[in-house]
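Novice: Got some structures for you, see below.
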Structure 1
Amino acid sequence: MGAIKKLTHDDIVERELAIGRAEREGNRFPDAAIIADRRQRWADYVSKMPEQDWLTEWVGAMEAEHGPTVQVHRVTGLNWVTALLIVRYGEAEYHWPDDGVLTEKDRSCATAWLQYRHHPYGVRYEKRAG
């Protein structure tokens, strides 16, 4: 598996500043547009990740326990793989694994999260009762 193409820090800054300018010119707050852009970039990255059996099993277990989506910081409706990447590496995808393969340390973090031994900072569960 080769490297997954990711934006650099400078690319992200330039891109998000441009989005912000365009939104403000239209008398809109830029937050929603910037978050939408991030979601798309993150979805593109996750779609290129190689399948890992443990990760697929973890996602199934988290969905069964907490629902199909989760909020991390201000971003709602995230899938569990994206949430794990943000918890482990931050929102800037240039810090994410180059080849999309998660490590044994990532697996340990995910397992601790699933088994309630660790609740990551900034995470809110979106599952609704009923």
Structure 2
Amino acid sequence: MTVSADYHRLAKEAGNRLKAYILTYASGATGVFFLALSGDRAVGYGWHEIYLLIFALLMFVLTVVLCLYELHIDARRFFFVAKQLESPETAQDWSKNDRYKKLCIRLIYGSYVTVALGTISSVLFLVARITG
């Protein structure tokens, strides 16, 4: 294995760990909302707090969906790469791999945006509860 391949492997492992952290964070944050909304706690929320909660919840759920879909696309891409490597060089077509890679990058950055927006909305909600 070449040094370049080692770094590609390490980058992939780091990306998978980061994806797992984001997925765990977004899943856990979604569960926290059930605590915030259970019992009589939700009765005293103002309309702006309710909208912040709903927006944050939607962003965290969207983050989970984007991460899971990205994992699915990544698995399909690696299966496709394996099939192309099994084919003779003259029959290999890598155009589909480029589409998979571009889609994965868009999904990854999309999950960063949605988790950031969900976190900001959650912080704004908490600030509103503390100061209100």
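Values quoted throughout were computed directly from the atomic coordinates according to the rules given, and no laboratory measurement underlies them. All figures in this text were calculated on a predicted structure; none of them were measured in a lab. Cβ atoms are built from the backbone, for glycine too; each structure is taken alone.
Novice: With helix-only ellipticity at 222 nm (-39500 (n - 2.57) for each DSSP H run of 4 or more, over all residues; to 500) derived from the coordinates and found to be -17500, which of 1, 2 does the value describe? Don't skip to the answer; put the middle values down first.
Specialist: Details: 1: -17500; 2: -31000.
Of the options listed, only 1 reproduces it.
Novice: Matching task: 8.9 is the computed value of mean projected area of the Cα convex hull in nm². Pick the structure from 1, 2. Show your work: numbers first, answer last.
Specialist: Values: 1: 8.9; 2: 10.1.
Going label by label, the one that fits is 1.
Novice: Looking at distance in nm of label points 7 Å out along Cα→Cβ at positions 17 and 73, point out which structure of 1, 2 has the largest value. Intermediate values should be presented prior to the final figure.
Specialist: Numbers: 1: 1.9; 2: 2.4.
Comparing 1, 2 by distance in nm of label points 7 Å out along Cα→Cβ at positions 17 and 73, the maximum is at 2.
Novice: Using the calculated result 31 for relative contact order in percent (Cα under 8 Å, 6 or more apart), pick out the matching structure from 1, 2. Write out the running numbers ahead of the final one.
Specialist: Working: 1: 31; 2: 35.
Only one of 1, 2 returns 31 for relative contact order in percent (Cα under 8 Å, 6 or more apart), namely 1.
Novice: With mean count of other Cβ atoms within 10 Å over residues 49-56 coming out at 17.8, pick the structure among 1, 2 it was computed from.
Specialist: Details: 1: 12.6; 2: 17.8.
Only one of 1, 2 returns 17.8 for mean count of other Cβ atoms within 10 Å over residues 49-56, namely 2.
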